[in-house]
Structure 1
């Protein structure tokens, strides 16, 4: 124990950079999961999940991280309440049986000091599938309002809904769903 403390003190005193894991808490007023699906081969239906929570751990020096995000499907919002109700029922999100969806990713790829992608597992409707979220943009900055560092960005992926057991309306309703994630997290 004394040797570990002495080694840490020596490294700190010598000015050597030590990898630093930083934990960030998802900021709920700047974090949403949006979805897009083609409707009858004519237009795109869009909506979002209004309740997203979780944590992000980044070690930018070591180029590693971990993401643990929970989405509440009952918070689905398309702007049309009857559509929201249909998405919440057993045909699609089955929120009474599966009140949460969860993404855990620990394969974080950095490029030029910024997060480029995060790969992990998405659990939706009780089924877990591998998913890669590609960063469209990523940045960290000093948030003047919160008086803390904030990190976040826009990420995207495409899911095959039948992979999670969501087969209602196939093939008329497409199997492919584009997911766009807007996320910001504040340093703990």
Structure 2
């Protein structure tokens, strides 16, 4: 890349699977957990005798990496590709929640039920969620949104907005794409 070129923006629609790929020789338990989750989902879709035979081993692998990371991410989660979990400790995702591609979740994030709106959260693509944030109820988080550390999101967050506080409030909106790039 030329010094005068701006880096390619991260997509909110097309998953960047390289973000989930383990780097050889590195200890990356979050990427191992995601690999077990993806393998289970592929086996479930493909079915067949081999898939049914391998499923218990894949479930065991998922449980191992869940225990190591301290994350509670169900096998049937609806998570787009390219998810980054730099510090997966304490991450909890409700089985009915939906997470778009290329999102970033820091430690102690909860995505679950119990907010003002019934249902589970729907998180758009390329959303960054800070450490300790809670996203509760049937809220929708727009593409390219930022959720601040320890924020408690109980209402919808529009695309390109930044939400902070308890309860979370919008502190910045931008109708144009931000210059946040690869993490």
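A short reminder: the numbers here are calculations on the coordinates, not readings from a lab. Quick caveat, the model's predicted, so the values are computed rather than measured. Cβ atoms are built from the backbone, for glycine too; each structure is taken alone.
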Ranked by relative contact order in percent (Cα under 8 Å, 6 or more apart), the structure on top of 1, 2 with the greatest value is 1
helix-only ellipticity at 222 nm (-39500 (n - 2.57) for each DSSP H run of 4 or more, over all residues; to 500) was computed and gave -3500; which structure, 1, 2, did it come from?
1
Source structure (of 1, 2) for Kirkwood radius over Cα pairs in Å, computed value 18.2
1
When FRET efficiency 1/(1 + (r/R0)^6) of positions 57 and 81 (r between Cβ atoms, R0 = 41 Å, to 0.05) is calculated, the result is 0.65; to which of the structures 1, 2 does this value belong?
1
